[in-house]
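Peer 1: In the part that follows, the structures are each spelled out as structure tokens.
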Structure P
Amino acid sequence: MAKTATGSGTRSRKRPSARANPRRQAAPPGQAPARPRLSNKAYLAELRRLQIELVKLQEWIRHTGLKIVVIFEGRDAAGKGGAIKRITEGMSPRVARVVALPAPTEREKTQWYFQRYVAHLPAAGEMVLMDRSWYNRAGVERVMGFCTEAEYREFMRSVPEFERMLVRSGIILIKYWFSVSDEEQERRFRQRIEDPTRRWKLSPMDLESRTRWVEYSRAKDESFRYTDTKQAPWYVVNSDDKKRARLNVIRHLLDLIPYEEVAPETIELPPRQPDDGYIRPPLNEQTFVPELY
């Protein structure tokens with residue numbers, strides 16, 4: 001969390017001991033004891049508190065010129081998009097921006113694999129949140145046969161060095177894997193089928209992924225063996241409970257990035273311009289939206 005100014009300098013809140021070894025923070029889904037669902041009131045109160053801290057982080061990023069990339073990976077309907085939305089909804093889009101690239105074009109397919117992602121890396125004072133990333137090659141491309149075996153193996157050899165190069169260049173790289181159980185994914189898929197406002201979220205590729213659950217598991221595990229490195233480790237988010245997952249990932253993100261609270265500038269509203277006799281045109285000359293509600 002942020003350091004707070006005091007008379008003798010700054011002080012920081014004590015971080016949880018799990019911070020030193022995040023792999024011990026939680027058991028995989030299905031193995032941890034069941035916990036009661038958070039009440040909506042408690043969830044919203046804690047979310048509000050954390051979002052205020054995110055704004056403090058934002059100002060520190062802008063003030064110090066930090067460059068941050070946060071990768072969100074996981075199965076379909078694992079909760080990546082919802083977590084990203086809660087992180088960014090109170091932040092300035094000039095500082096925190098979301099990158100969610102579509103399938104590569106024919107031209108992009110002929111380029112160096114990482115090239116289209118490099119174009120979206122942050123400049124100083126920016127945080128980029130990637131809703132899926134270059135790890136498409138290790139997941140959907142691998143499982144669905146969208147890349148060759150040679151292309152896949154070259155990716156696995158290249159990505160650790162690519163990420164080390166990003167870190168050496170001064171980028172803070174954070175990678176999250178949202179882990180959802182088979183049963184919870186099916187429940188969320190059924191919700192999307194039944195809800196007309198969410199049906200668009202369910203693509204034919206999502207449905208196909210259900211039939212290849214084990215293949216995706218194997219691809220994820222192999223990817224971790226190659227890419228869970230000291231310089232760019234993976235952090236797994238248990239996401240069967242969406243509310244807890246959102247709070248946990250925001251808190252973890254805040255704990256990973258040291259930041260201080262930047263004192264905001266004092267803002268005073270100026271007086272409104274006095275009436276100088278200007279006569280505005282009649283309201284009946286304008287077209288208004290009907291007030292149906």
Structure Q
Amino acid sequence: MTHEELQELNDLISPLILKGQPLSHIFAVHADEIPVCRRTLYNYLDQRVFQARNIDLPRRVRYKKRKKKSEPRKSKNLQQVYRNKRTYVDFERFMEAHPDLDVVEMDTVKGGRDKGKCLLTLLFRSCSFMLVILMPECTQHSVINAINSLTTALGIRTFKKYFPVILTDNGSEFKNPWDIEKTESGIHRTYVFYCDPYVSNQKGRLEKNHEYIRYVIPKGRSMYRYTQDDINLMFSHINSTARDSLNGATPFDLADLLLDKKIPALAGQFKVSPDEVMLKPALIEMSVKEREANHE
């Protein structure tokens with residue numbers, strides 16, 4: 001490439017990388033404007049040809065080589081009552097019998113070591129769209145309140161249609177499947193199943209998507225300063241990020257086709273223009289500081 005061509009490429013990609021955008025997103029949006037392959041672009045970044053450096057790529061900094069999958073460790077608590085007929089084997093059998101039902105993966109993301117606010121994350125396998133609720137604490141009570149509020153907001157019919165099956169892990173906050181599966185008035189709304197202990201890749205899509213949260217909220221940072229509006233802003237950007245796993249589409253693109261349009265709207269999320277996507281702590285820290293300044 002000529003010096004002028006390299007400068008044009010730098011002017012295109014460096015501002016986007018410095019916003020925290022992954023190369024997968026940049027290539028999906030600007031493939032026709034980038035005259036080199038992704039590997040060559042990585043080489044240019046390594047060689048410091050551009051203003052942006054390889055250290056500015058979130059995945060290059062945090063990515064670790066995957067370990068070989070180990071056999072699931074046996075747990076003495078596999079027969080606990082809450083798992084009765086809700087194990088991963090039961091989940092697989094259920095899905096074989098009901099292949100047309102959608103699956104939602106559920107988990108929590110904690111901030112620092114404090115016992116305060118945490119995120120309840122819900123990912124639709126059909127489109128990788130994430131719906132996230134900021135909870136006051138990571139407890140069964142908070143999880144059930146969040147699910148009840150979501151059911152009320154969507155209506156029981158819509159909830160049952162889009163949350164027919166929930167797959168989660170064995171965290172203590174999820175060990176009350178009975179109140180998750182039924183409304184406060186006793187109406188059945190979903191089926192809950194549990195991954196095998198220590199086998200997080202059984203809901204690997206959600207675990208992978210949690211990486212995006214850490215681009216904005218680094219691991220160990222407390223969430224006590226954040227509001228639901230901050231979380232909605234963050235996930236508007238995350239769900240507007242193009243993915244290789246979605247053939248260059250964004251979760252929002254697929255959600256428009258596969259989900260009820262009121263799900264993103266009720267979640268307070270909105271589509272972000274591709275070049276405006278930001279996956280850096282500054283995304284929500286600015287609004288936090290403004291809010292704190294107004295309260296002084």
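Read-outs throughout are calculated quantities, based only on the coordinates presented, and are distinct from any laboratory measurement. Just so it is clear, the model here is predicted, and its values are computed rather than measured. Cβ atoms are built from the backbone, for glycine too; each structure is taken alone.
Peer 1: Out of P, Q, which has the highest value for distance in nm of label points 7 Å out along Cα→Cβ at positions 229 and 269? Don't skip to the answer; put the middle values down first.
Peer 2: Numbers: P: 5.3; Q: 2.0.
Result for distance in nm of label points 7 Å out along Cα→Cβ at positions 229 and 269 over P, Q: largest is P.
Peer 1: Taking mean projected area of the Cα convex hull in nm², for residues 93-180 alone from the coordinates of each of P, Q, which one would give 6.7? Display every interim value, and only then the final one.
Peer 2: Numbers: P: 6.7; Q: 6.1.
Label of the source structure: P.
Peer 1: I have 21.9 for Kirkwood radius over Cα pairs in Å, calculated from one of the structures P, Q. Which structure is it? It would help to have the intermediate numbers written out before the result.
Peer 2: Values: P: 21.9; Q: 20.8.
Source structure for this number: P.
Peer 1: Let me ask you something else. Which of P, Q yields 1.00 for FRET efficiency 1/(1 + (r/R0)^6) of positions 253 and 277 (r between Cβ atoms, R0 = 25 Å, to 0.05), as computed? Walk me through the intermediate numbers first.
Peer 2: Details: P: 0.00; Q: 1.00.
Source structure for this number: Q.
Peer 1: Matching task: 21 is the computed value of relative contact order in percent (Cα under 8 Å, 6 or more apart). Pick the structure from P, Q.
Peer 2: Values: P: 28; Q: 21.
Checking each candidate, the match is Q.
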